[in-house]
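Novice: Alright, structures below, take your time with them.
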Structure 1
């Protein structure tokens, strides 16, 4: 695979390949000599005004120098002892941790530290306006959905259901198949499927959460997209510095949102959008 234009400089072909490269020093300083100074979890419960249902989030974050790496976890799955044990640990050790979310957060922190989001890393910043939780959620959703290169009427597999994203897909006249391990229904009463793999062949594009890194399902989606040429767009609070490394290797675009996330306050914010070389904006028609 060739590197993405103006994107991260080292192309990778799998998640394990990326981790091996980091451990070998291919991306920067020896990870055995870089230690986490701060570890914390952020918990959120929300029900946006006018919405029938709510949800909960929990995210593990690790600070390395000026960088913060993050990985979402199932609420209540991460113990205080597991968080505290990350403090003072080196990145190489954490990349071999028994808990996958710890490994992902450590990798994210390391890559964020060596190559922060910005034009040098190939991203374009996108401002999020100040506003209510719903207003900011909708603004982010529109920014994410703009990255999908698909015509009206196309069917998008949405892995990790966010109602604002579904709403933004509706605005673009895109059909969708909502998928989430939790199942349930969408805001509009649509059934949420639980098996993403069973839906891939009948969808024209995939829009997936970075949480797929933390639950171990990302690599299957990436490999499928790479083999079939299916557009795969990632929206990432989890692994926001990890996923751009796969541009051109199955991932076609990434909307990266490092900590602090849009739902933490009502002020303005910034997200970072990446496209693989030759990718086209579905709305503007301009090459990235």
Structure 2
């Protein structure tokens, strides 16, 4: 069986990867590293319709080891980098409904684990929890289009891993399959409510706009090399107490990467990638490694 003839359940195990793993990192602090949703791989949204319910467990790993950062002028300077290691455990339940034919649905629960070692910091723990649904349809047998929307909780096991505010992560998702190539990705925004603690200023976090694109080559049944493009732009944080934006709180970043996906077995896959920043402003550079392990039952 060639890769373009993957059964629907195998397509689904590629799905919706890492929605939130980088969101948990990027929204934790004003100038944290890594682009939101950057961990997605090839066939991320190559999803089935009209299928029987099934479950998926995904374990993600992400490391960013960078000694440099970008200043407000976009110049890359030594210092201010990010040394972070993270994991994300995700459970997804997939199902379709006879009353809504040709549309697929999923509900996800994600929990992050994080460790930071940089700038005199050395700590770890659990980050925020992300939950929410996704829905999609297939305009034709080669393509998929849908939407996903998630709620991110404000708390982690320690303040440094907590955003302190509720947030919504919503993106459009798409996929197109050729015989030997595939192209998929997402585009959307992350918006948070006001952050307020008694005795402190009230802040409105800047909206994050993001897109993540993947182009892959179906080299063999086992391996699939791919190219990654990730971009995000973060509006500045607004201090409502004094009615002005926080200096240098807005940021942007573009990162390019290469990776490979291994279709190990019918219910098992592994994806690895390396990415690096090529442009940025007010943010630590990305020098990041990504991994994804998927098991279906």
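All of the numbers you see were taken from the coordinates with simple rules; none came from a lab. A quick note: this is a predicted structure, and the numbers were derived from the prediction, not measured. Cβ atoms are built from the backbone, for glycine too; each structure is taken alone.
Novice: Any idea which of 1, 2 comes out highest on distance in nm of label points 7 Å out along Cα→Cβ at positions 111 and 231? It would help to have the intermediate numbers written out before the result.
Specialist: Numbers: 1: 2.2; 2: 3.7.
Comparing 1, 2, the top value of distance in nm of label points 7 Å out along Cα→Cβ at positions 111 and 231 belongs to 2.
Novice: Now, a different point. Supply the structure label, taken from 1, 2, corresponding to Cα extents along the principal axes in Å, for residues 39-142 alone with the calculated value 56, 31, 19.
Specialist: 2
Novice: Given that helix-only ellipticity at 222 nm (-39500 (n - 2.57) for each DSSP H run of 4 or more, over all residues; to 500), derived from a single structure, equals -7000, which label among 1, 2 identifies that structure?
Specialist: Attributed to the structure labelled 1.
Novice: A follow-up question, please. Could you figure out which one of 1, 2 the value 0.94 for Cα Rg over 2.2 N^0.38 Å was computed from?
Specialist: Numbers: 1: 0.94; 2: 0.99.
Only structure 1 yields this read-out.
Novice: Once distance in nm of label points 7 Å out along Cα→Cβ at positions 63 and 167 is calculated for every structure in 1, 2, which label goes with the largest value? Please report the intermediate quantities before stating the final value.
Specialist: Values: 1: 3.3; 2: 2.4.
Between 1, 2, the highest calculated value is found for 1.
Novice: Match the computed value 17.8 of mean count of other Cβ atoms within 10 Å over residues 159-166 to one of the structures 1, 2, and report its label.
Specialist: 2
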